[in-house]
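Got some structures for you, see below.
Every number here is computed from the coordinates shown, using simple stated rules; none is lab data. Quantities reported herein were computed from a predicted structural model and do not represent experimental measurements. Cβ atoms are built from the backbone, for glycine too; each structure is taken alone.
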Structure 1
Amino acid sequence: MPKIQPVIMCGGSGTRMWPESRESLPKQFIPLIGQRSTFQTIVSVVSDPAVFDRAVVITNFDYRFRVAEQLGEIGAEATILLEPDRRDSAAAVGAAAAWASALDPETVVAVLAADHVFEDAKRFASLCAQAHVAAKAGEIVTFGVTPDHPATGYGYIHPGAPLALDPHVRRIERFVEKPDEARARAFIEDGYLWNSGNFVFRADVMLEELRRFEPEIAAATAAAAAAAKKDLDFVVLDHESFAKAPKTSIDYAVMERTDRAVVLTADVGWSDVGEWSTVWRLSPRDADGNSLRGRAMVMDSSNVMVRSDGQLAAVIGLKDVIVVATGDAVLVADRSQTAKVKKLVESLKAQGHPEATEHRRSYRPWGYYQSIDQGSRYQVKRIVVRPGGRLSLQKHHHRAEHWVVVRGAAEVTLNEKVTLVHENESIYLPIGSTHRLANPGKIDLELIEVQTGSYLGEDDIVRVDDVYNRK
């Protein structure tokens, strides 16, 4: 049997998992459950070479280096396809199908969400192989899940008659958007399934259905894939073409309108890690139902989740509460109300709070930096550069910088001079000087940067040269 081409959808902004997940580092890249991110976990799920071909990851341009770094952390390889603009899932699926079709129009593609969990990976791989048969015959297979509670956060599927080629695969009678609890209970009694939002199809079949129902999306994504350009280790879809694709979901664009939609039940421990109550449900808990992570403590409490990535968080006498603490924000919510976090983030953005979208730690292709303190004319950062990492050769019009090395050795270019700065040594970079920081060593380089000047914004950077092709 030909292998399946996995396509991992990794472009979401993850606002429902604030404050750990933010637009600058969304939930699929965070170890919400266990030690790996959900993105890394799904890459591992499709790593069986007997079933799957080399994965394609389709992600937003801004997340390209994070994807590459997380693949490297688990020793995985993938083709990284970059969306130059967010156009929703229909455009992403269309671009992926067009990309796969260019290699072989009858390639069978499995589109999987980067923030979903499949606890039984072996069983899921087996189901993908089963779905391959129906997909090869021209059906568009979605994985359905038997509900274990009346969830209001998922769409539902009404399965119909079984297919002749496989009685486990059934024609879809109807899709239903997220219902209220009463309707969800009725759906469960009537044998409805949750719609997992993960699909298996032949590339040419999906393209045909897109041309049938959403010709603008089909044309835009086909052109974007055909004119894609190589950039370092990435493939960038053509921006002008891709921007012409209307924004809509693949469910609305194709799945709810096609007569080729079928469902295969996949009871493999599936979860859409879409809100904090799901993380609590999937996490290890003590005898009182409490889940703790990081510097966290509870007393006389039950069914509580407390997570902290630094500061000590303590809870007394509470029930059914979620507490998530980061260095610059704290969320406290009733466990039944965590679906409202997205609305909260929208309100925070409207009020101009930078914490709504930006982390204190910002990732770059060379490593990351983290804000420690700032005032009207100064800012202090911790900078970590991975072995072999090189910042751009740059200068600033409004600020000077002082670098103090606390771990490793820094190769510093200052105007025309290159200096090696060791632990417990420092160097001063005047306003307007051309400079670069690099890590020539085999361990992480860590330094403290003190910026002083009249303007300290990240946009005060004039890049003279950059090995990562950033502008």
Structure 2
Amino acid sequence: MNLQKLIKTLKIQNITGKTDVDIQDIVYNSKFARENTVFVALVGMSVDGHNYIQDAYDEGVRVFIVSKETDIKGCDITLITVEDTRDALANISDVFFCSPSKNITVIGITGTKGKTTVSNYIKQTLDNSGINCGVIGTNGIFFADKSIKTVNTTPESYEIQKYLRQMVDEDIKVLAMEVSSSGIMMKRVNYIDFDYAIFTNLTPDHIGEKEHPTFEHYVKCKSQLFSMSKYSIINQDDEKSDIMKENANEYMTYSIDKESDLKAEKIIFPSSISNIKTYFNVDNQEYIVNSFGKFGVYNALCVIAVCKKLGLSELQIKNGLSKAHVKGRLQILNIIKDTPIIIDYAHNEVSLGNILKTIKVLNPKRIITMFGSIGERAKHRRIELAEVSSKYSDIIIVTSDNPDKEDMKSIIDEIVSHISEDKLKNTYTYINREDAIKKAIEISQAGDIIVLAGKGHEEYQLINGVREHFSDEEQAVKWAKIIKNV
């Protein structure tokens, strides 16, 4: 694409050098720099792309988009200065891939919890009804027969536009995309034509030095999605629903408790861990979802609402929902007789609390909860996870969970310091997560429920900046076979 066409709608402050040049790709990481590409210098939380401009030049790049002065050494350079390089990357990525979001129905799902489940339920329900659907989110990017791993829940704008283009070319009709607050804050979803936006819920999370400075900032970021979308679907029961409605264009509401456009009634929760189906009615129609607890019903309501807007029949929605499931979200392993193992991504107070409270109602002999907390950020979670596990668990096992460059033992010690005194005698600590899973299985008895929390679908441990392969499911199966002879 000609550079002049690529930057036609860019808000340019200054430009020097040639613009009548051919651009074959866009890069924002100097590791992928090469000739005939434009390098966009992104400013991140800990890395500034302006520091890698010379590296990109040395690899053959001659066109740069920057937001600050640079002392690059070289000739034949085109330097384009803008106010915000993140917005610029989103802009030119949309142009480069010919605005693919205008040719596909885009559903954005945001909220503290439920994004992954809702997006995957939508895909499975639509696919089951013969409508090709793609997903971009925490578990990866999925469409047609493709499965691509992602680092962030909401990838960088270039990747989103790139895969949107591929989806359109593959005749994918709908995209269900998780939209994180970081994704909004980092301008990753700018210039995407959202048809629908779904609000699941909002609780204080992702607050810290490398995320949002305050809860108010977090709320504001989330609310921006609804002004970007043509139509919004909003959880009426959530305290922040009014803010989302204020930012929305057209909208509808769903609920369990308050009056709304789509209300779940006659809810029957499972009474046994062997059958986790929840039954409920909407407009005198019975639906079944493979989940337990109110959060499972809320997630299902999102799917019902958007699928109705997309024209699916009640029968199509019922059939799709009844079969839907998500890896690492309330995933039950029935590999040990009378001792189910639940694997879930729950990594904060609300998500872990929801699971443990719901399990408690099933009257297990004991609840054995294993968890850790991420290193270097969201340190408030350590206190909250300790408190909620103390409240609902009989046995607690504290271990590592993506410690990154922070000392694993210090994270564990901090968590343990907030566990209630009456639970300390039944608390174990293991730096090695495999040892923690082994211990949980080792001490389990018939009638217990084991909860392996924090990683869910993830198949790695982030240690000292390196992702090392690790899977809770693999380890649970391995040690169940060794210890319990299953």
Ranked on mean count of other Cβ atoms within 10 Å over residues 12-19, which label among 1, 2 comes first with the largest value? 1
Suppose you compute Cα extents along the principal axes in Å, for residues 340-459 alone for every structure in 1, 2: which one lands on 38, 27, 25? 2
Label whose coordinates, when relative contact order in percent (Cα under 8 Å, 6 or more apart) is calculated, return 10 (choices 1, 2): 2
Distance in nm of label points 7 Å out along Cα→Cβ at positions 276 and 292 - structure with the largest value, from 1, 2: 1
Origin of the derived value -6500 (helix-only ellipticity at 222 nm (-39500 (n - 2.57) for each DSSP H run of 4 or more, over all residues; to 500); candidates 1, 2): 1
